[in-house]
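There are structures below to look over.
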Structure P
Amino acid sequence: MISTAIRLARVGSRSELAAAVLMGLGYPCVMLAALIPNLWFFVAAGAVTYAADWYLHQKKSYLVNRLNKVRVGLSVRFLLRQLLLILLLARENLAEGPVFYAAVACFLLFYGLQAPQGALATLIRLRRTMPVITRNVDLNAVRIPDAPPQALLNRSAEKMLHLDLPAVVGVVIAAGTGRDLAAFVGVGLTIGLGLLYTALLVPYLRRKRRVPGASAVLKAVGTWLGEYQPTTALYFSGSNDSAYQVTMWLETMERVEGRPVIIMRERSLVKSLPPTAVPVLCVPGGQHLMAMDWSSLRVVLYAANVGKNIHMLRVPTAKHVFIGHGDSDKLASVNPFSKVYDEVWTAGRAGRDRYALADVGVRDEDIVEVGRPQLSPITAATGTPGNPVPTVLYAPTWEGWDNNPGNTSLLAAGENIVKRLLTAEPPVRLIYKPHPFTGLVNKKAKAVDERIRKLIADAAAARATDPRWAKEAAAAREEQAAAGATLARIDARLAELASPGRRGGDEAEESRVSLADPQRLDEIQRLHAEWNDAYWRSTGWWQHQVVTGSAPRLYDCFNESDAMVSDISSVVSDFIASGKPYAVTDAAGLGADEFRRQNTAVRAAVVLTNSAAELDQLLAAVTDPAADTLATERKALKEYLLGPDQPTSLERFNAAVRDLAARAETRNQGVAQRLAGQTIGELDQEDEVSLGTEPANGAVAEAEAGAQAVG
């Protein structure tokens, strides 16, 4: 019931739900206390509303946005509380006293101050908004001042409204004690602090505190483009939740030949990018992107099929390639939109065959098999479990935009899979890593995800007290404590290295200071490797886990596990690179033969029904190599899906980039020669000759003669 209430209220936790309930009950109680009247009841209920409101804003609860939409926003809630305080004074027979008039005058003046304060804060933010956000791009030609203190601009409206507290407290004390001085002091503090807050914002409107205008920034970016002359671009547009689709290509772009650049379209996505040495340009405005000079680009790579791709596809001097963000048997892998690109790059032969079967207009000669360069961190299977207890990864995909029942195993089989793994004999360790989009379309999937997390948490707690694991827990306690300390140290250092500038800088300041620092990037890479090692040592090789967020990465979970259960998605294709046993759930109930026929990646998988009864076959393959009857099939399928091991995927990827760049250069030179060698008139004349007509000069002479005769 509580879970249902959390979903309906769109809050993220029980504490947020409790705060929302307290705030909802608090305001009626404040009104009742003012009507009775009861001063101390008013104080208690008012304090609850303040605290609940503050907590929901701290948590950035979605409920706050919903209240704004129904016209019960933050300003209205504060005004309501202040009006009820005025009502309380009237009900306490203080309507003719100086405290009453002081309170009324204070709140009127205070609301009058909020307009200039809000306008100043908004204007400062607007004047510090860059048309292009950059990383690793030298913008020294543009004078970008430091950002104003976050204390002034971060949640400025909320901070301004809370300045009514001195007046409210002073008036309440005066009403309770009869000492008017408390009200006057509180009123003076509220108005004074409001004036001070507004005044502190004014200096940041001065010219030297402002970011130069859009034209100056765009000119500086254009100058940089002219000097850098990028040759290969990774282009991406998408929601915050889809950031993984571009981050998976960062390491590849760092090793691609030529002069790479990453082009993004959403401001919020820039913060999701890990540190990288590749220059990054985030250009939110389509008109700005299309006005830039991209003539040096020869290859543009697209990780997703989105509408904003059109702004880049119009660049004629480059060849455009769809590389996607995974290779699977999903329909999204053969999107008809893909035919707008010059080429489509797939991991292996399977991708080529997939397009041929789909017949969506992508020609076979436009498909290039380049492998999956991102899979290099995945370690190959050794044939035996890495720990005394085998580890099974359950990594279901999400429900998809079409909510097809065959998309995810969560809804029909998820709990069955988890329960069987948690109670397996001999025991195994379960790592559960859900897709970040889980529950985005189907709230039932989110509910199942929450139940699975609880099952795993309960099982982990039970295993922690199980005598069978007491010896291991005692032996590992010291090492786990040391690993935990290492994690804390690394997290602190990574936080320091996360941003090259000072803390509190905005996107404009970070664009100025975020130049590539090889030493910083090397340290970050080393710390990430140390963090990953410490993370697995800190948890215990026998303990069940739920893994979410960006770390540990999915591939780190691959390396830690001995087998995997998943759904039809690129996760399965990627896991096949490890050579380890895996199972795929036939959530739609097609039957094993038909399921394998329709989905290439399932050919070497243990097919699970929704009951998950077939898990025993997977677990047997993990513990006994003789029982692994699909090992040979997995090896053949790996090459079919991902291509050969030699040459390496990165070598094939770079070869494809070189080849396509050369073709783009040949095309551009041909166009330039044709345009330079012939005038438009000559071209028209050639066209007429080719059609068997006489040159236009004779017709022109006849027309001129006729005109003279008329004259």
Structure Q
Amino acid sequence: MGSASELAAAVLVMLGFPALMLAALVPSVPAFAAVAAVTYLADHYLHRRGSYLVNRLSKVRAGLSIRFLIRQLLLILLLARLSLSTHLVFYGAVACFIAFYGLQAPHGALVTLIRNRRRMPVATRNIDLKARIRIPDAPPRGLLHRSAEKILHLDLFAVAGILVSAELGSAVAAFAGIGLTVGLGCLYVLVLVPYVRGTRIPPKADAVLAAMDDWLTAYRPETVLYFSGSKDSAYQVNMWLETMERLDTRPLIILRERVLLAGLAPTTVPVVCVPGGVHLMNLDLSTVRVALYAANVGKNIHLLRVPTMKHVFIGHGDSDKLASVNPYSKVYDEVWTAGRAGRDRYAIADVGVRDEDIVEVGRPQLAPIMPRRDLPEGGVPTVLYAPTWEGWDGNPGNTSIVLAGENIVNRLIAADPPVRVLYKPHPFTGTVSPEAGAAHRRITALVEQAAAERAADPRFPADGDAAARAKEELTRIEARLAELAGPGGERGDEAEASRDGVVDVRRHEETARLRAEWNDAYWRSFPAYEHRVVTGAEPRLYDCFNVSDAMVSDISSVVSDFIASGKPYAVTDSAELGADEFRRQNTAVRAATILTNGADGLDALLDAVRDPAGDPLAGARTELKRYLLGPDEPASIDRFNGAVADLARKAETRNVGQESRAGAANADPAEAAELTNAVPGQRSASAGDTDGVTAG
């Protein structure tokens, strides 16, 4: 249901319609008008908030249109109970609502047609298609956004006018309202008509795809990052954007779901979203030599089928979770891991990934993570609690948040000498397990209450002037960022966004600089001892790493990434395997302080934070960092670029060999035909080849 206000609105909607019926039966015009107003407002509020209840009502045949219809039928009942069934107002009301619902069909058809005709077979960013095809402006946002609600709410004029006439006994208000409702409804339909024909619709799919191929021919991409997933998984591709920008080869990002574009972080790399499998297989990707995959998903097959490029699984994190040794990984030509640990995981798991197909490339994304800092005299150290989410399988070892989270936070808040707590949960927390969501809310309340108590504690003097200056700086930076985003930050639709979505490199660079300044100002905008709950995209997890002196987490890539800092860390044995078995099963905890669900062991972590010279695990962390993430030199991005270049050469060697074989077979037509059929090309699937999509 969401918030308490949504729950209250939902209750008002559910109780409102029985109350409307009662008011109609009594009959009472004032009571009917008051209850109707409540149902209108509560319904509108739920839709604006995107409440879960709205979708559930539609599933049980109580959708938006039905709710409006019931309200109108109850108004007719009210008129009948008022003995107005023979009055002209009664017939006018019946005719009005019949005509009004008659307008719903052409309105809905036009809206659907406009949206479908403006839906591109491919949506792009940083690809200039304007010189190749004409893409007209989108219709005004007000016409299509929440269009069903807008036309249905036009009945307000008729409902209000009929109620006024019923109360006053005059037909003037009723027919004025009826005229407005029907007239505005007709006008809404007529305004939509021009947008379904002529120059106001984009070119057909064939023309768009041809323009895309023209661009690909000119750009000649060499390395592709391929990704498919839900809107919540956009972070998995976002973590690779900076690496793609730093490639020595020409990069291209291919997405498969339109919703991913909305969650894609700003980038200078060309991006193409291709929802259709046939459209993807018909794109001219003949110059691509290396394809990088950030997730093991079924739609990968649509690109894996192309033999002229080499395919690499790079993943979206490095940890001891089962996902890091998924048997699906053996479909790729190579699997790239951060360090030796990834190679050993596959050897131990024995899932069919050959050792010679594994390449250690480091983690280019970890470059922003800073090493341990020296605390100022009298400074309060910061401990980051960053639990992972509950996962899909219900394994109690996935996350510490349910069994241990509150114990950990309570112990940190009560620590003496004091520490500051930063709580940054995984964005998926609570999406599967209600218990995890409830624990997250309790932990949030704990941290916020402790922050309020510390603010009132005289031992922690506030530096109000510095914080105020930082907040002013934040306001200035946010204003400039909003200015840089400009009015084009939200395009009318995907066609218009594709047309105008070419990044301004200077703006992009200024935005990146301002975001770094924003991050610095954010941490200065409150005292360095203040507990904090950090959610959302900003500040980023790595920014939290850099202001922290230690971390508590779970088995996830968060731990492997934090190890790059060399700082002390603790991992919770949520499944209660015991410290020795826990270390044996999970490489990343070999240099960690192991916590129980009761938070036992936390004192050892805090001792290492307060006395770095006496930290017993410092040497083990240095050794583990090299094992998990590879050497510091050469830099990871250089190793990554080297691996791309090596694999591209292998792909080119393979392709040249195939061409030589084909040339040698030209003398024998039968052999040439057999060879051609054995080596499918990028365009082997026709528009109607649905078998090629599913079977590859």
Structure R
Amino acid sequence: MFTVTILTGSFLLFLVQPMVARMALPRLGGAPNVWNSAMLVYQALLLAGYAYAHAIGRFPIARQVAIHLAVLLLAAFTLPIALADIAPPQPGMEVFWVPWLFLLTVGLPFFAVSAQAPLIQRWYAAHPEAGNPYPLYAASNLGSFAGLLAYPLVLEPLMATPTQSGLWAAGYGLLIFLVVAVALSRATLGGTAVQAEATEEPSGEKTGWRRIALWLALSAAPSGLMLSTTTFLTTDIMAMPLLWVIPLGLYLLSFSIAFSDKQVIAGFIVMIAPIILLVDGAVAMFAAGRAGFVAALASIVLLFVVAVALHARLYATRPSAQNLTRFYLVMSAGGALGGLFAALLAPVLFDWTWEHPLLILAAAALVPLDRWAPLLGRFIGDPRRMRMALYAALFLVFMGASLLYRQELDAGWQGALQLGGFAAIVVLAMVLAARRWSFVAATLAILLALGGLGQLNTTISGDRERSYFGIYSARQNEEGNMLLTHGTTLHGVQRTTEGWELEPTTYYGREAGIGLAMQALPELFGEDARVGIVGLGVGTLACYRQPGQAWTFFEIDPVVHDYSRRGVFTFMDRCAPDSPVVIGDARLEIEQMAPASFDLLAIDAFSSDAIPQHLLTREALGIYFRALSEDGLVLFHISNRFVQLRPVLARLAEEGGYVAAVRHHEPVEGTVDATTASIWVAMARDPEQLAKLTEQGGWEELGDPKGRVWTDDYASILPHLMWGSFL
């Protein structure tokens, strides 16, 4: 019964996290930092819940039960959960506004449920024959893992958010019933407080500041690493939809393994953790900015193994059941500190995902080395000779890794030779595990040599900027063209060849769908066409503007706009210097505009392959067409490596009674016009107007719709994933 109650509470806790994030999509978009901000709020609420559990733990069981049931019932009055109605944020204030929105939306129920795990374990331990309560925490995290997976795989694809919220409220009612049942099972204890201690009580029960500091560090590092892995993956390796679920899921699973009664699996993972940290840390750093499945897998395995190892060390230092709530309070405080660093401080302090290698170094300073440290001591007894040997090995590790980084990756026997060289570097680095300082130094040397120094040079040069919405780098390629990249995603290119500086590039070439539409503007809408562009990028589309036309740009990120204002990219200055740029969420801004404000709207706000679903819903289309003239056109840029969006738009067109066509443009091989493959969809109310655009050729039918129509309450990408692309 105690296990079922804990499982239910944790299941609800991690079901509501993605549910509220999904509710917020129409207002926040899909930037990775939105999820990190949500996680920070959840960690803060978890800390508050654990503090509350610790505070009431000094009371007799009967009073604890009464207080907790009162809190649960009070929170029930805020159900079903609905998104808080607050004013949109000022540009640049999203880092504070997003946590406030989540706090107002789900704060009280989340707080009430978050106290479940420590309270139920404490009540369980109150029985004289209860035994060790800590494995119940493993059950708690299994429930959390199940809730996290259930949302994207079951709830989101099958039901709208109001139904999800109602179902969660019903689950909350079941939880209250289970809490009452658990409380009744302890009624025979009367007014007694906790009596029993863990059956296998660790030695050294004294809880001094050193022990508390260790608990904080062992909790903070995996928590921060979980969030930094999410940002690192979605920015520098693979902007894959639903990728945020995997780091959090593995983080939760690590608790279940580390806090298990049987420590066989945890013991094995602790043993291999230093090797995995070196290998996967090196691969992740080397692969930064290079999209690839191997690099993504290495980052995920690194997180899981390190989290298990650090949480196993945390479990090994646990106190008796009498200090259980204090232990969980400190642990949750550490988790919140890790989240605070990765979600709130890092985007402000760093221009790149520097928090990720820093947290890998923190893990190197904390991961257990007990099984490796004696190795070198067996061969070298003299401390001075050992120190000299460690310095020499450290030098060889750095030089070997630097040499490997400068080489091109080869196949065949040369590739095997490179792989052997990498293995030798790792073996040498593992010898440095004889001492903690040398192991941390070896990790630092590998991270610097295999890409860290290059990233440091970019930071020092000032060629990269970071905002709440992404990490941007402006640089010249081998042809001398200026590029703006967002992690692994190309934002835009401007050619520097004389006479070609204003020629449209990348997804916006003259033969692309948007290029054909822009060139046809005078024929379609006359000389004074009104155009709205959602998503500024480097401003490439501005150079389609013709005299007499009125253009308005919408951009959510001031940092992106700043590249055009500073003259890093000159499309805007030279082609549309007097066109207004509205900073803010385009959907919200367009909704405030007068009806029929535009003749053409271009929706190009997909900053990466993670889809901002709120721009492709029934409600969004209603906003766009309200802002369009009766014969207006809306064009969607849907180029994507992982999601097939044509069926989504086909369903929206069918449901709304619109006509639509698609143009899939592939540049001619061997050309040097800096254009790339693109997919654009044109949609209109008027079939004749669409026919005028498509009669030039190259357009085709959008195809059959698939899946349910996307709305603000329902949108699932699962039916539209291109699974082969993930490899």
Work out the source of 1.17 here, i.e. which of P, Q, R gives that when Cα Rg over 2.2 N^0.38 Å is computed.
Q
Ranked by FRET efficiency 1/(1 + (r/R0)^6) of positions 374 and 422 (r between Cβ atoms, R0 = 30 Å, to 0.05), which of P, Q, R sits at the highest value?
Q
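Just so you know, all these numbers are worked out from the coordinates, no wet-lab data involved. The shown structure was predicted, so the numbers you read here are calculated from the model rather than taken from an experiment. Cβ atoms are built from the backbone, for glycine too; each structure is taken alone.
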